[in-house]
1. Given a value of 1.37 for Cα Rg over 2.2 N^0.38 Å, for residues 65-160 alone, calculated from one of P, Q, which structure does it belong to?
2. Taking 148 as the value of volume of the Cα convex hull per residue in Å³ derived from one of the structures shown (P, Q), identify that structure.
3. One of P, Q was used to compute semi-axes √(5λ) of the Cα gyration tensor in Å, for residues 145-200 alone, and the answer was 27, 17, 11. Which one was it?
4. So Kirkwood radius over Cα pairs in Å, for residues 265-320 alone, computed for just one structure, reads 13.0; which one of P, Q is that?
5. One of P, Q was used to compute relative contact order in percent (Cα under 8 Å, 6 or more apart), and the answer was 15. Which one was it?
6. By the measure mean count of other Cβ atoms within 10 Å over residues 281-288, tell me the structure among P, Q with the highest figure.
7. For the read-out helix-only ellipticity at 222 nm (-39500 (n - 2.57) for each DSSP H run of 4 or more, over all residues; to 500), a value of -8000 was computed from one structure; give its label from P, Q.
8. Which one of P, Q has Cα extents along the principal axes in Å, for residues 81-224 alone, as calculated from the coordinates, equal to 62, 35, 33?
Structure P
Amino acid sequence: MKIGIIGAGAAGLATAFDLSSNGHKVVVYESAPFIGGQASTIPVGGGPLERGYHHLFTNDSAIIGLMADLGIGDKLKWYPSRVGTYTSGKVYKTTTPLDLLRLSALPFKDRIKLGLFALRVKRIKDWRSLEDQTADYWLREHLGGMAYEKMWAPLLKGKFGEYYDQIGMPWFWSKIQTRFASRQGIRGREVLGYPDGSFDTVFDRLKSVIESQDGEIHLSTPVVRVEVVDGVAKALIVQPEGGDEARNEFDCVLSTVPSFSFPDLVDLPDDYLSRLTGVHYLAAVVVILEMSRPLTNIYWMNIADSDVPFLGLIEQTNMLPKEWYGGSNVLYIANYLDREDELFKMSRDELVDLYLPHLTKFNPEFNRSWIRAIHYNAVSAAQPIIGTNYSKVIPDHRTPVQRLYLANTTQIYPEDRGTNYSIRMGRELAAMIQDDEKQAWRNWR
């Protein structure tokens, strides 16, 4: 087969790897000048750093398995993590169960409830029993009190904004499962994974292997249209940067673009279209600071305070060596925002001016003179809003157009979107495509 793939992110490249490994011809088109999608990197302090913070959990089996298949399994290292939560005007360590018992922002009985509640959710094996309820409702009913109002409610509102009370409970369930899986030892300390040399190590190796197997990856080459003949995807019309529009025929096509962009490429029937447009995306806005000093000693800082205008602080160099970044301490200031939010419309400098005064809440000594460099990144399709009973309306990977597949983050469920699950989905799509071809594409009939 000859397969056209739209997008050189985790899902697209994972699909291309498996298909090319089985002797199929793959051609990948990417509109950006780089591969890796949301896990792509920029130079920071002389070293590569992900545009948006990335790490792995111990149960991220898809990417761990892929790295092994690529012969780079030894490049994945595990590091102890420190988690904190800012609430009631103070930073609290919240890495281990013992830390929760010391969380004096809550009455003692609520600290006990908080810890027992997490264990209760961890023991739930079937997420389907939770699917008809929102996380907000379920947590109010089963946790409630100060433990919910001071901890989980602000975190839900901070991440999802006005959509916080629409998020299905399976999202929360999956987060608890992932966090517990990465805790080790009797004290429940968390360890997280990160590839030597950044996630570039994974994506550069993928690109190299795909191309060695006669695959092609074309950067700065957006697809402008999927050509459909008699209900079957036949070709891709592409527009290389600085070049003429070109038409290339394929036996089938996989698109990994966001749901709101997919209808721009191809006409779709109303039922399938409504499934795509029924999912709203939040944008991710990230400011990265290179600093002469660390802000805190915490790697992952949750913000449970609505007076702080950002969602979280991730200090990369509190988990990884600052020598990787030219000796700078690297801090992500993270936010998820609606694309109509005024903060999303702000420039980098406007956001920095808004954010910096709040950093003294985490370290009273913080001074703007600590900052050596500032980086900014915004992704318009970062976090889909997944509501209740989503399994009933999730878009099928096989679209109504024969031999045209779709694989994007709205189809990762019940887990939250992430590089690991995009890789899992991509490899599943490779198997699906090959099986469909063996079945003479009868799955569309």
Structure Q
Amino acid sequence: MTLGTLSKGNPFTSDGITFYLASLFKYFAFIGPILAFLDLLISLKNTKIFTFLLLIFLLLGPLFIFISRSPVHPFAQKGILERFFLPSMIPFSIWIALELIVIINIFQKYLGIFSKLMLFVFLLPLFLNFSKVDQSKNMLFEEFGKDIFRILPQDSIFLVSTDEGQMSSTYLQIAQNMRPDIKIVNYTLLIRQWYQNNLKKRYPNLVLPWQKFDQNIRSHTETAVIICNEIVPDNPTFLDYQYPEFQSSSNNACSYKPIGTLISLGLPQNKLSDEDIAKNYDFWQPKVDKLKQNNSKDIRTRTVLIAYSNSLSFLAVSLFDLNKTQQARQLFEEAFQISPENPIPAGLLAKSYFDAKDFDPALNWAEKTLTADPDFAQVHKILGFIYMEQKNDKKKAYFHFQKYLNLAPQAQDRDQIQKIVEKLRKEL
């Protein structure tokens, strides 16, 4: 079982625009969008200002979302999308400020000095949103980085690409001078000369086969093979995520096993041992209950919880591959409890029970998966077979099989599922 087993499609939907518009009311409370809309109408009189602000707003916000076609499921995608459209809030804020000036000038004729009280409208979003944005006691992002540093041995090479792994560790190393011995390397950028120069300046003692990382490399898998052959044998090397290019299905040049929130790379013959499993349990047991109790509403914290959940899920996958099925299922459940917005552990549980022909829990976990991510293609196929073969509900089976085909147009079993759909259509 691999995390890649449940890959999903990425069709265009209006969900991104809906999420963006909802964010305007979230950031500025209800009064902000109203003021911005009023100023938009007023600024029509000045075509230069109107055109300038509108173009900036559209290019940085709605048009960017439309062109990028970025999905909002699973939840982690919202964190990615949000950080790109945040600049569009600048012209939006200008609209609000300009409208307040207009309102103050209007009321000044009638209220005199009391019209200045309108300035306190700015405090309304702060009052309404403060409890949602107050992060003074939320140290989860920093704790995530500290967990990384606790795991990494002396003089490790830490290969990163995710925001959670890279930003948390880089912040702690630069801002708090923690673990200067660790070399933090974004392996996806190693073929860029400017990035190599940056690394050499930041880590003068870092020795890598620089000349082999050149523009002739066409994929991350090629980079991963070089890393496994040239770097891993002589250096403790770790990943911040379960990248498929390092897994055995793509790369047999090194071993790949979980350790806490990270992946340890080693020589090909190194397998996950009982000692490794015990170390993982020592890491997770005191942490899981605390993570389950984190009810933060902000997107950043929730994406960190998903990162923890993914790491625990990969440990469960590794145990499942060792035929430790019950232990694996327990960890999948705990991973889902850490972040019910993460469809991965629920989806893998659904597949585990489905493959074991235990269809009731398979149905239960498949439904939970779709609650977290309605567009999880492979789970729709699982539900299609359950409703067709076990529940004798042809209508629901047809719906889920058709959804699977829409979400996974390049699926290898497309022809097989298409025949099932056509048969069900005739029987309905």
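1. On the way: P: 1.37; Q: 1.76.
That value comes from structure P.
2. Working: P: 148; Q: 202.
Only one of P, Q returns 148 for volume of the Cα convex hull per residue in Å³, namely P.
3. Details: P: 27, 17, 11; Q: 19, 12, 11.
Of the structures listed, the value fits P.
4. Values: P: 15.2; Q: 13.0.
Computed on structure Q.
5. On the way: P: 25; Q: 15.
Computed on structure Q.
6. Numbers: P: 21.9; Q: 14.2.
Comparing P, Q, the top value of mean count of other Cβ atoms within 10 Å over residues 281-288 belongs to P.
7. Values: P: -8000; Q: -19000.
Structure of origin is P.
8. Numbers: P: 62, 35, 33; Q: 75, 36, 25.
Value 62, 35, 33 for Cα extents along the principal axes in Å, for residues 81-224 alone corresponds to P out of P, Q.
Rule-based calculations on the coordinates, nothing more; no lab input. Everything numeric in this text was worked out from a predicted model, so none of it was measured. Cβ atoms are built from the backbone, for glycine too; each structure is taken alone.
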